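These notes open a run of structures that come right after.
What follows draws every value from the coordinates through simple rules; no lab data is involved. Keep in mind the model is a prediction, meaning the values are calculated, not measured. Cβ atoms are built from the backbone, for glycine too; each structure is taken alone.
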Structure P
Amino acid sequence: MTTGLGAIDHIVVLMLENRSFDHMLGYLYHDTGNVSPHGDPYEGLTGTETCAGVDGTAVPVFPITASTPNAYFMPGADPGEGFVATNQQLFATTSPPPGATPSMQGFVTDYAQAVAANAAKHWYVVPGTTPDMIMGCHTPQTLPVLSALARGYAVCDRWFGSAPTETMPNRAFACAATSQGHLDDVTKSFTVPSIFGLLGQHTLSWKIYGYNRKPLTRLNFPDTAAATAGNIGLFTDFQHDAAAGSLPAFAFLEPSWNSTGNSQHPNYNVALGEQLILDTYRAVFAGPGWPQTLLIVTYDEHGGCYDHVPPPGGATPPDDSVGEYGFDFTRFGPRVPTVLASPLIKPGTVFRLPDTATPFDHTSILATVEHRWSLPALTRRDAAAADVGAALNLDAARTDDPLAGVTAPEAPATPAALAAQPAHLDQVREELEARSTLR
């Protein structure tokens, strides 16, 4: 009997936007003292965590519940998310000394600056937003889908962003194991091979699915830009492929990027992303390929949302690229929520590497694909990354559905002022399309 990664024929990745681990899953096992049903320790919130406020007073973490005003638009504004802002959040300074341990004490003060910057740019801010709202973290009550998936299969409580910065560099790491030294979204495309091209070179199938528009990722790398139409689809195509048993070896899903969409980028509607996660799971679960499928739901970066765990050093620089800001790529970004779903995973699994090992980051996705199909690494970073095969800890596929009866929360209406606001990644896609022969 083939077990572990060898039993997987389809790896499906849904990568959402800009939420930290504590913000989305910190309270997952709070009611059992941060211990899983199997007795595994879980690095969640105790409820006593604090962060220094603008006046230096400790601001406590607090749960977002169904009764929290504007729960699905929390934290209320778009936090800072670039390299400089992330340093401020982690170290309470924009210029930490080499080798410094993150204090995780700068989130509130950085968010205060972000709220002011949002207002100055005429970006939508939920009325009544204050700096302490960055300490709000969702509960299973408000995120029933993500929480049920995490409890029903495996949650990775030590999965870090590949770089302490924003979206485009981290998505580049997730697809190509390097950002070529870039640390902000000014660089929108890259000149290196990606996992998609690597799969194609070895006659393995792959497909990138946008939600309701052609995906941004196809414009990010030379090999995806050169791909045939059969490698590109929409979410409806994904649902069809799953139902028909024709999913590729590697499927990469994007959300809708606009401000009324389901990406969960702060301060967009989180409930819409819950529906997307559920629809993605339902598609693979109902398809004939489910017994051989691994679904990975993750987030590209923390987006300025609070997390209490200091990101470690010890990351392997991907290549010889000179990092912007003098960064050497030996430090990971903050934790992001990552859930693994497969009928070969025992329910209630908390999956992490030993403390002495290099932790999971986005290049662990690449390592999983590469190790499953005996592919070479793209860079030194994914060569050093661990795969997630050990999470596939059952010899026979489960037939139960831990999300049976689970529904996504009812999505409140998106405020008109937010709906009218241009979305950053929509603008990135439009800029790349304008430069490209692809339409």
Structure Q
Amino acid sequence: MSHFGVIAPPLHSHVKAFEALAVRLIERGHRVTFFQQGEARALLDDPRIGFYAIGQQSHGEGTLAKLNATLAHPSGFGLIGTIRALATTTDMLCRTLPAALDAQQVDGLLVDQMEPAGGLVAEALALPFVSVACALPINREPGMPLPVMPFAYADDAQSLKKYAVSERIHDRLMAAQRRVIARWAQAFGLPARAHAHAHACLSPLAQISQTIPAFDFPRRALPTHFHAVGPLRLPAAPIVKTLTPSLPEEPFVFASLGTLQGHRVRLFAKIAHACRRLDTPLLVAHCHRLSPAQAARLEAIGATTVVGGVDQPRVLRQAQAVVTHAGLNTVVDAIESATPMLALPLAFDQPGVAARVAHHGLGRRASRFASHRALAAHLERLLGDPGYRQRLARMQAALAQAGGAERAANIVERALGQNRPVEQEAA
């Protein structure tokens, strides 16, 4: 059997997706090892998965906490810091991965779309690799807004111009990463990348995405080796470090802003005020980002229960609606439970995810700067219109049929085992 390496950002949601895929491959007899800075080892739960620490000189103790703090404040100067941090990680991986992969005798790589170093190093070492889109796919095509943009989908001339202008602005902002990609492509003796963007470092063998076509905007130019498999999840219930409390007996709203943004007490407070205005119970999960005093404050102004962590799928199955940052994992969970969403996007691909939620009528989208009265109005319409659940129920079927981690493992074995493109199955 084969030894596969995983190259992914040291972020909880990304690591969990790759962990699910790794477990499937291990159960088939393969060996899987994650390659990342040492502190990322703590993100893995399954002891069967290997871990090889790299970059200790530049990414030693405390680096991951600093990265998370930067990603938690991704606007303004924080955006510049985020881009620089991602570029620094790409540089570290390009510098250290070749020797590490050679030492571990890796046969092929599973590479996150968001980390271009994986594709560059794989090509430099002539290793077959598969790209995985844990977030919205970064594959570009004419007439499609970038996933980080908040735009609704349209094909009129004004919208197309808006997409093109925003793409140019985005690419200028990503200059630090582009320089790293261009420099290492030259150092590895690889052909120059067109504009040296991350999307130029994707696999020619197979690309796997958690975003199903039914949820995306209309795509017309995806490569034939692109496979939308839906969420990469383990079959067992997720490990929850804080037990889910007794849920409210009355119909309730659930609010979560994900693993990086749970510190936003002011936004949680507006959500609590909105729910109190509607006389609706509210359960808040802040992913251990608030202090006891902040949690008590939320309960005092309207939140029924405030906790660090919950079994999110279980809670969503019982919630009337969820107020979310529009992280792809939470949105997928909400689709699986047919729970209407109020999306308040904060950063990264969340604006694009929220735009798709609204596009397909699975929920409503609002600004994080909206007043509590505006949020209450959105929630009132969300709770009073059965059409949201009906549309979610229809999308449930497409999600259930996508194949998930089992189908992804099949694709990985074929692509890396045969070292040739795995084409989409005929419809």
Out of P, Q, choose the structure whose coordinates give relative contact order in percent (Cα under 8 Å, 6 or more apart) equal to 16 when calculated. Q
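Figure out for me which of the structures P, Q the number 4, 22, 32, 27, 13, 3, 0 belongs to, where P(r) over Cα pairs in 10 Å bins from 0, in percent was derived from the coordinates. Can you show the working numbers first?
Working: P: 5, 23, 35, 27, 9, 1, 0; Q: 4, 22, 32, 27, 13, 3, 0.
So the calculation was done on Q.
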At a computed 2.6 (distance in nm of label points 7 Å out along Cα→Cβ at positions 274 and 362), which of P, Q: P
Quick one: mean count of other Cβ atoms within 10 Å over residues 226-233 came out at 22.5 when computed from one of P, Q, so which one is it? Q
Given that helix-only ellipticity at 222 nm (-39500 (n - 2.57) for each DSSP H run of 4 or more, over all residues; to 500), derived from a single structure, equals -13500, which label among P, Q identifies that structure? Q
